[in-house]
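Readers should treat all values here as calculations from the given coordinates under stated rules, not as data from a laboratory. Computed from a predicted structure; not experimentally measured.
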Structure 1
Amino acid sequence: MKRKILSLFLAFAAAAAWAQPVEAVFCVSPSGDDAASGSMASPWRTPEVAASRVQAYMQAHPGESVRLSFAAGIYSLRAPLVFKDLTAALLLSGPDTAEAVLSGETEIRGWVPVTDPGVLRRMSPAAAGRVVQADLRTNGVTDFGDPIDRTNRIDLYCGGVRQILARWPDQGFTRAGRAVGGTPLPDTWIHVLGTAEGRLEYQDERMERWMQERDPILFGYWYWDWADQYHRLVSLDPERKVFTLDEPWSRYGYRDSCRYYGLNLLCELDAPGEYYVDREKGVIYWIPSIELEKAETTVSVFKDEAMILGENCPRLTLSGLRLEGGRRGAVRIRGGEANVIRDCRMARFGETAVVVEGGHGHAVEACLLTELGCGGISMTGGDRKTLEPAGFTVCNTIIDRFSLFKRTYEPAVFFHGVGLLVSHNRFSHSSSSALRLEGNEITVEYNQCFNLVEESDDQGGFDTFMDYSYRGIVLRYNHWRDIKGGSYAGAAGIRFDDLVSGQLVFGNVFERCGGGGWSGGGGFGGVQINGGRDNRIFNNLFFDCPYAVSGGAFQRGKWFEALEGELSRQYLSRVDMTTPAWRERYPDMLPHLQSPEGYNYVERNLVVNAKSLLLQRSPGFLTGGNIVMQSVHPMTHFLQPPVLKEHGLDKIPFDQIGVRQNRWK
């Protein structure tokens, strides 16, 4: 009951963040004048001027709340809107029936066919007659960035969809031969040879023409399929069929038969949607993905860390705005109280769209975040030493097509700290995880998590790692669907990795989750537990999953060996579990930590069309009341309350899962 009250309080606190009446109203309009008064009848023209004058007004009138209203239209933003140390509420709002767009992009016009014989000779014959070019400087783009700099890249978009930097293979990966560096790697659990240096054999001679390129780059999973890295191609030896990558080399080394692809290659510009930037000439080449006459193409020119920056502000609210096209992020909040981002659309950002650092009561509500080079929302808050909660919420928000540049560990929502509610959202379409939540008192409920871990390995749609002190994480009434990738290890709907213990998984629906691994039939189950204990998996429906649960709890020597590992000790040193606050909140933690044996509890689950309940029998599981069966009935049949009751389960409110209110869906 206490947990339910806390969840409701956090949700309603965020919704009521704008509780103080507005005392002053200012306006900005594309048809305004920066020399005007900023009133409704005489609005300012540029957001940067409006922001600076509102900041000055609020400093001169402490305690007076303000609304800055944006008229419909497109605002070309070239500097961030900064609000700092305010003493009253500030609302930035867009129109109710139209759209106000803060744009960090410039449109690329003047596309013409490529006719330069020297350029045509460098291209693939498959590109003949299909490639067009445009002059970036003529279009106002003077900083061409670096194709693999996460903070400053040119990304090309057509109709809002990210285009592809010219690459080979056009899809998927090619494989290296042997790793031939001079320093052998120690053996690992996958028992694949490797070396510390980035020197590998290649198996396709087409790579030899890449050395004629000005800046050839390789992207790969060089040892582990959960650790990606970009490298420039330094040299290539056609006699030995060996290529060398630039340093710094991967901390994990390079293994035989690792997967990679080449990019930033004009000679591989041969597929619709591919582009290439000649940084010496300032020219962009592209094979249109639609009819050129219908194409609306843009690139990002906004380079600051975020379009809107709020620092130590009370009740800063963004409502009904579109923020689009930055090389870094959209919004950054530092400190403050009850800042809310509501009903906003954030698209086409090179880094994480929303970053929240500290403060209390912040919320992201009813937003859409899409086409993101890195993550969606990153939040840190609360005090893990005292267990003081941050009171953050993410609700009714859609985040899709994220982690497009950095392919691993850039989730839709990242959190580190205490006190987060993630409720009624939809997270979908990513190479890796949707949720990476680290800390305490975290509730994840009524969310849809679809089509995740599509490229990486050893991950879950929800994923957390290593720290035994992460407690109070509740995952209930979520729908996990089509999370089944993975290579060596696998993919799961929910994954508790290396020592994560004491979590609750209740009332979830897992549909086609779990899989990968050497066998191809399922290295992971719908839920994967790697070594932790006291996790409770009960009253869930697993449908068309190879197994319901995989993994197990480390026992005796292996348990203490894992706890004494350098990384585990580093994590545990961040908190003191012997303090009164910790002992009162988690009374069982220390006794279970010191026990040589531990268990995970898998009880009262309904498992339909699986090979078995568990991937393997483990002394780390206690099971009871589970039903494992085969059926031709669709999944919806088993979600009917009478059917669940017949099989010993409580009701799962499947019709309430997902986004309820969102203007962008």
Structure 2
Amino acid sequence: MNKIKIEDLFKFRFPENIRFSPKGTYLAYQAASVDEKGNKYVRDIFLLKNGKVLQMTSGGNSSLVDWDDDETMIITRHVEGDKSGKTHLFKLSVNGGEALPWTDLAFGVRTVKRVGDSYILTGSIDANDPDGYLDDEATLKKKAEVKSREADYEVLDELPYWMNGAGFVNKKRTALFMMTKDKKGAFKVKRLTAPMFSVGSMEVSGDKVYFSGGELITKRNLYNDLYCYSVTEDKLTGLYTRNDISFQGIIPFEDKLYVEATDMKEFGVNETPRIYEYTGKNSLKECFKPEVSLNNSVAGDCTLGGGKSRVMDGSTWYTLATVEDHNAIYAFDSALNRTTVWEGEGELPFFDVSGAKIAYCLLEWNKLPEVCYGEVRKADKARNISHLNDSVLRGKYVAKPERIDYESCGLKLHGWVLAPEGFEDKKTKFPAVLDIHGGPRSVYSTHYFHEMQVWVARGYAVFYTNIKGSDGRGDEFADIRDDYGGTDYQNLMDFTDAVLKKYPNIDKKRVCETGGSYGGFMTNWIITHTDRFVAAASQRSISNWVSMSLISDIGPFFGPDQCGADGPIAPADIEKLWNHSPLKYAENVKTPTLFIHSDQDYRCPLPEGMQMMQALIMKDVDTKMVLFHGENHELSRSGKPLHRVRRLTEISEWFDKYCKPKK
């Protein structure tokens, strides 16, 4: 059979943003394709109409925003070279024809929801110029000229001042807007939230807009409040404003209002939100404590833009869940009685529901993402309606995950091994790669993972597992606060031992190791605590919790919380942070290590990789760093296509250097 290649990534197409029309008559989605020459992704919109899938756009780099009515979509089109900061909205009919210009808005739009004859929007504003969205063209041009002259510096006076994937965000806020038409048919836009206020979750129910958020003054507050805006009354009301809980989701039934929220007191910032009922002014009643996360925590590298993870349809609330090592879709009624709509192996990253119909994106062990469509009551029987990636893996060897169970630190765990072709030959010794997921509150599943299958095609056995700290098994299992490098490290060593024992044709002298984010931290920890691996690749890593806590976009609260400290600056806290830092133990490193980092990674900033890499050079350990300009923490998942290929090439060749030396 043919072998999978790194460059197969250029052939991938990524379904995104599945959405039923308001009455469920039609289903729309977009698909991203790779423009290799332009080193970017371009998107087009597809429609399921009368049982057939039609491509509705071509070459316009269009994205689906939402439905305006049952036969009209609201879309955006990316205009090459446009630096105006405007969002260009168009309307596209299901009956075909060109997309027609609808309106231009002088801010970055995130969501558009129709409420009667009005529209509720969320979008980005500058708190220093909160009404800039009302400027005329001449004023906008003058401000753009000033901004151009000031492009060489930033003024920073709050936390966070940067965010991964968003760049510098000092004084940037997410605002709530209402858009209506005046008597002449022109749109009138009004900002509903205060200049320093930033909106979190938002849901529309009837003429009510429920949203969470709060004012950001100087530094981020982990808690927020709950509000309601009545469109018909033009009235904003604070529902819960005690600022003692973090609202992370809103569930508006007709007769009850539920919220997903956490006070973070039992399991810290990674605690699973509980479901509360809003029972009146500043009053919540806890109703339900989920045993698993009601979201998608499955790690992968074959999806791009995403879509809905929860849906309110009539009297039923649907949500994704991560159950041990795979996804499920749960349905709740207004009394929070739960049924399982879908559960299976692989990754189901997003979906939509309308009445008796369901559509979702699915990745399986031997299949790239496709859109499936069917009945809610038979969701597991939904049929593929897209054929975006049919030809990509055809005729190629794809390794099927082989499960391996093991015990470590009193825990029953399991992982998988991907075997290369010819692995059944017991006389041949094969090199191998241990791959560690990020998070840590993430999980590996059994779906197709491109980087792993690439290494399989190059003759490596690849093995991976979900250790303590992973998602899918509840808060207690996921909680490794003040234990980073403890139980999790031992789990990985025991897993490696179990794999080598079960598969004696893996050459224990040619086992490599890699991981990104939390997996990058673990890579740094591993090379400072053992030399059992012949080579390592540390990606977007953490090496020093002290520096990470003071420069990362999430550092001030995430670093201390995960290391069991109260903050990042008191001497006793610094000692705790330092004790969990791989850099403290860098003197022990003997393993040749490659570092992969991006200069716009503000989650695990560049100095984290630089510190560790420089320490290895000072120790005369073989090392190098490959730095990607213009990329952020998402390089391996949504980075520019050429950059993703170069990253995987660098890691693969680094492993080959130590596992397949040239004669």
Structure 3
Amino acid sequence: MRARPLLALAAGLFLAAFARDEFDLWIDSTRLPPLVVSASVQVLDREGALLRAYTVADGRWRLAVTPDQVDPAFAKALMAYEDKRFLSHGGVDLRALARAVLQAALNGRVVSGGSTLTMQVARLLEEGTTGEMAGKLRQMRVALALERRLTKEEILGLYLMLAPYGGNLEGIRAATLSYFGKEPKRLTPAEIALLVAIPQSPESRRPDRHLAAATAARDRVLARAKRDGLIDADQAQAARTEVVPATRKAFPALAPHLADRVRAEDPAAQTHRLTIDRDLQIALETLAAEGIAGQGDRLQIALVVADHRSGEILASVGSSAFHEDARAGFVDMTQALRSPGSTLKPLVYGLSFDEGLAHPETLLEDRPTDFSGYRPQNFDRQYRGTIRAREALQQSLNIPVVALTEALGPARLLTALDKAGVRYDLPPGQPGLAIALGGIGVTLQDMVQLYATIARGGVTLPLRWRLQGTGEEGQRMLATTSAWFVGDILAGLAPPPGAPQNRLAYKTGTSYGHRDAWAIGYDGRHVVGVWMGRPDGTPVPGAFGADLAAPVLFQAFSRLKPQLDPQPPAPPSTLLVSNAQLPQPLQRFRSRSAAFQAGADAPAVAFPPDGAEVELLPDGLLVKVAGGRAPFTWLANGTPVAVSLRDRSVMLPGLGQGFVTLSVIDGEGRSARAMVRLRGQ
């Protein structure tokens, strides 16, 4: 009885051939289902390797794939087993259908259905059934219409996307990633045979649930392949001994925080191509897990690696494990605002070198000091007395860096952060000297960007993670010599115990209350940042950046490359002398009050007043000087903007918004400063 529908269907098809015109009209008027198949959003690395994929709306894994991305042997085996005349028929194979009718008549049951690959695509597009008469007729009609509108390669491409492989797996790429953990570009004969067999009965042959049935079906395909000459006897025998996977593998979920971020930025895109290096990302995610092992169940870690020459982020690890609830692994700690501790000190020294306040050999005082009510202490509560600036930075002393910050003014430090593209969060009120010691909120990624600027010789370059486009240099934050001095000092810092003596320029930091441990370093090509702490901001007793984060930093560089790229040589204009050979003003640092102590007729910035917030006029900023003797020179952030003026009032054009340090120098070389914040109209 089961053969009758097939016989009737065949008879109807043959009768239709006698009414050719009506038949063509019938086919051409076929309303086809949508031929654009939704695919999983995928995030790829710099070489096109899959980092992470997302299921389609109904929870299925269906990854985009084209025939040229699949092992050619698979298509040959598929057509040999399912549809020998796929390349020549018009959607319905009359010979196969006739054979199926004859077999059904002789056996009293359906032995083979005569369904072509195009008919299977028609069924998959409409999610139809296979056995009902109306369904089979609809498949034939759609198949014939598909053949008239699509190429054979396009039809095969739809099959490769839609073929069911059990559960929520659709398409060959989802199958190979799930069952074999690899892309379908290179497949073994055994893998090909399994992939041909499963779609015939995907739920009863899925190897993760019905291993014996899947193995038997694979072996039948192998026997047919041997019979058809696709493989020889030895290949068939070897393929039968290959173990069929009994479990599904997890889909790649590398750089999950960054993947979520880029998808949220461009939700309409199907593919996101990133600058990430997949192998490095795997290595650093493994390092992150190892780095917190045995460190308590709430400690978390984050790492960022970038090429400071191009600005490309090569690895971004937001946490040690994306779904680790106890450690709040879902929080991307590369983007969290945290106190940087002492990692801002290199910037303070670089700016001080820029402003002529100090030189690496300048003598600084490390003694108890009262800065208008602010009395910082060193982390060990000890004082070193008179010390060179180089040693003060390497030992991360607090008193000297606060003295330099007072001379610079906190606004100068914030202006430099603005130039470097560093987002920051300040406590309420005017910015204070505590900024130099970590009294500000910044992200790990932005701190890596800051150090990348120093590594690049003081020129800013925003870090990027999308492969499209190239980075463009920004403005200069530090003079080349100042940036080199900072790198030379940091490269002289002793590495952690057991780490290689490799002249890595690095700095560690520990925030107040041991809430954050940092280590950021760079060589001649790359910059790496490490943060460790608790996402909820609670203290980690006894945690120091030097002890906790620095060893991870050196391990990260070891996994990045076998040896460091050398630091650049000193710029030609670099003053490489001892303290005694320095100009007299640079031999010993003078505090701000001493350096700018005004006489009775000394110049002063009459407008705008120090600490004011001023609105820019269309022509610029109006400034006024009181006292002093002409001619006057005005500087903004150390750069001359008006030279040799006789007038005491002048309009300074071209000043951008944000914090700016205004300096005026009179004809006798005396100076005055005011730190202000400029805003647009």
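A few comments on the model shown:
- Structure (1, 2, 3) behind the derived value 3, 14, 23, 24, 20, 12, 4, 0 of P(r) over Cα pairs in 10 Å bins from 0, in percent: 1
- Structure responsible for -3000, with helix-only ellipticity at 222 nm (-39500 (n - 2.57) for each DSSP H run of 4 or more, over all residues; to 500) calculated and labels 1, 2, 3 on offer: 1
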